[in-house]
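Asks: These notes open a run of structures that come right after.
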Structure I
């Protein structure tokens, strides 16, 4: 469904004006990204009879992070039955923790089965988005054309932009360098001297996979992670039959896993002594794993964390420690100072000669990919509004950016359970906003500044008594000032209750009064103010 507009587009959007060879389409909703958030929202829109939407995906397939992260050993660290949509249980998971290829196949199947693929535009990278205050709509540029939208949903997610380490000389290295999220499968590591920079969630999965094939593996560790055993197993044929014949059984299993994982948060919040007491079972399991798999006391000392469990992301593996103890592996804890043409230089002056550098350095989760190219009221970008403190009301909406929803935005991540649960909570909230706009005849909804400030203050207050800000470490959960900007400081169930309805009272609303031919709705209420356009929409 399209809505032509004969009037020229705002300057700097790159959208064709009058006389253009093609009309600029208008959609009720534009979704950016076809991962869990984008597909989930699209399914629910179709379920409710809303077909006027499009999903822009920069890649050649759906799946988001599960399409991009194809490094050896890539696996989910949340049990399969919980890391899936509640409305689309999968009775065919092969293991209790799903490998990457199965999750990608699951998302592709959901998109096809629920009719989402007809709305997906692959290889359409969104390069700019700008709010038009006169037309009350978003102008959106992609690499393959432009459109307008009443509501814009950024579903790119926080794990979309790999973060390479800022090390002097890295770009001058003579061998191969690649990030785990951009794995070069054409590059053969057999017999090579390989360096691994970073010991996070990706590294502990690919290190055991590459260790047996390389000549020498040097793992550069800045801070040892907490690692607990992965209780992974192959699901039996009997389980598959049972889940297919009695879907309710799988939902009961899912609920049991959910509440067991929900209890983990008790070890992350509250007074330090109380947190440590609650986390003792997990700490003991981690220490037993370390002692059992690393008999060398010197190596074990290097791998023993000195901060509270949960301060950084807890990692699951039953073979990482074992791999580090092999004869062809070195664990280096001296800081890296630079990279030369032939190796990695550490603070003790040693040059570690390597052929390939693998970066398991994670993602930039404190600055979403859309932030620099999304322009709200006036000429201010989303990135600019997030200086010096990144925040979004309920983790989704930002003052100055009407009709914009950011999925898995600031302070809506989790450190203990499935992010899919949060995503479904946010989908319900977005649908509530759309329903409210339709029912009340609203052209725009914009979170009030005071509501966003109260939300941020509450998050900061609650975060002061959590392991993420007081556990004795620095992680990607916190910003440069030590504030938690990534995680929801409470239970996922508490977040679900907060977002169960769209709280329109927290928003400044403008009502639609008339719809001129070919144009967006005019609004009543406050006088319309057309924002001056920037010289150009900033590049993505």
Structure II
């Protein structure tokens, strides 16, 4: 799943009716997860945070901006925060399976679609900026709403999209892609704020002022103070004392957690604390955090501990929670703190108990059916393969293969997660086919739309089991590699994995066949060729695994 976050800032923080009206669609939108609505009375500004798949987020953002256009009049707006429009700024932030490059394109799509809906000046900023002088939001917003009436007429400030004429009621808007800002505090076993501040100066990108032996600030020939840069890029930090905790903290903002990950910052602060005779007791994440930042930290600490890496995702995250001391002050609750877990899962079957799922299959309903069962069978095969790699890491005499088995187990875990999601997707895709067949088709246009919808949903119903088949091929190939270098006591488990994967692949192929029967002959042939290719590859790996198994167990054919 691709996820992006959107954080529009609207120029209204006092009128509850207006704010509720603007956010009501987000609350009722099944495709959007509204994470936060932060109203500020003095700033007269509300920061709204929501998340979802890119196309849903873009559509929701357009509706929100259009509502603010209708309900907020900047001609009467006052507030402490700098602003230039009713929706002042609308950043898009990559969260899961989305690159910065992708998000830049999404921001441009948002700008184009918005300009087709309402006639307002639109500026691209941050990573989306077409002009370097517009990357900094403060530079764009300079002069604020009141100054834009004249500023917009300057050659250098022609909008990137939308109207080149100032919209007095709405003002202007900045749209762009920026990285996720991660707010992170590290706790010290002291109440001395000076120690925390001193550590902050050593780790932050800005660093500290350069001084001579007499502690006087050293300046360059132009009189500007020189600085000693800190340890980390993309890191802002200060030291403070929290009365509620009765301890000092190094308070940090990471503006790019991918390039400056939290575990590296945590370890550096531990090192700096020891130099000053104090120690780190733990840390806290303020607000929500992308799963990747915690997951990467978990992998880092498991490697340090020489533990197996190819374990379930939540085991890796738990390693991070324990190693970073995230329970030091408050309990770190995954479903409240990690964005991807905060989103309420709409999946049905993966959340069932095994007995409930089996019962659900046996009921007189078309879903879940063979496709979902094939995905489940493949996930079980992948799980056994991961288990064998993890057990082989512990086996004396196989030390040279530790990195190999960690790599294969990690790949298996990734495939397990995808296969589990396909249990649901298979049923969802076929439910859409059934719904398309029930569409009204009395007029010529209705018949055309129904025919198009049937073909579209049928292709979706074919592609899902085809994906299962493709994953079976990937997993059984990894299983063959594992079999060649595994703990021989676990070879029977690899053989069972191979049996499940072969059966799951064959089952998925039946679903590809039956669902593609409604498509054109050309499409049917394309799917048949792909199916044959994967089944042949899978059969080849399966035979090789059985040979290795038989050789170890000394079974005669």
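Asks: I, II: which one has distance in nm of label points 7 Å out along Cα→Cβ at positions 220 and 444, as calculated, at 7.4? Please list the in-between numbers first.
Replies: Numbers: I: 4.7; II: 7.4.
The correct label is II.
Asks: Can you spot which of I, II the value 43, 28, 16 was calculated from, given it is semi-axes √(5λ) of the Cα gyration tensor in Å, for residues 228-491 alone?
Replies: Numbers: I: 37, 28, 19; II: 43, 28, 16.
Answer by label: II.
Asks: Rg and Dmax of the Cα atoms in Å was computed and gave 28.4, 90; which structure, I, II, did it come from? Before the final figure, lay out each step's value.
Replies: Numbers: I: 24.4, 77; II: 28.4, 90.
Going label by label, the one that fits is II.
Asks: Moving on. To test your reading of the models, identify which of I, II gives 21.2 for mean count of other Cβ atoms within 10 Å over residues 180-187 when calculated.
Replies: Values: I: 15.0; II: 21.2.
Corresponding structure: II.
Asks: Another one. To which of I, II does the computed value 9 (relative contact order in percent (Cα under 8 Å, 6 or more apart)) belong? Could you put the intermediate results ahead of the total?
Replies: Details: I: 20; II: 9.
The read-out comes from structure II.
Asks: Given a value of -8000 for helix-only ellipticity at 222 nm (-39500 (n - 2.57) for each DSSP H run of 4 or more, over all residues; to 500), point me to the structure among I, II it was derived from.
Replies: Numbers: I: -8000; II: -17500.
It traces back to I.
Asks: Where does the value 3.4 come from, among I, II, when distance in nm of label points 7 Å out along Cα→Cβ at positions 108 and 404 is the thing being computed? Intermediate results must be reported in sequence, preceding the final value.
Replies: Details: I: 3.4; II: 4.6.
It was calculated from structure I.
Coordinate-derived values only; no laboratory data. None of these values were measured; they are calculated from a predicted model. Cβ atoms are built from the backbone, for glycine too; each structure is taken alone.
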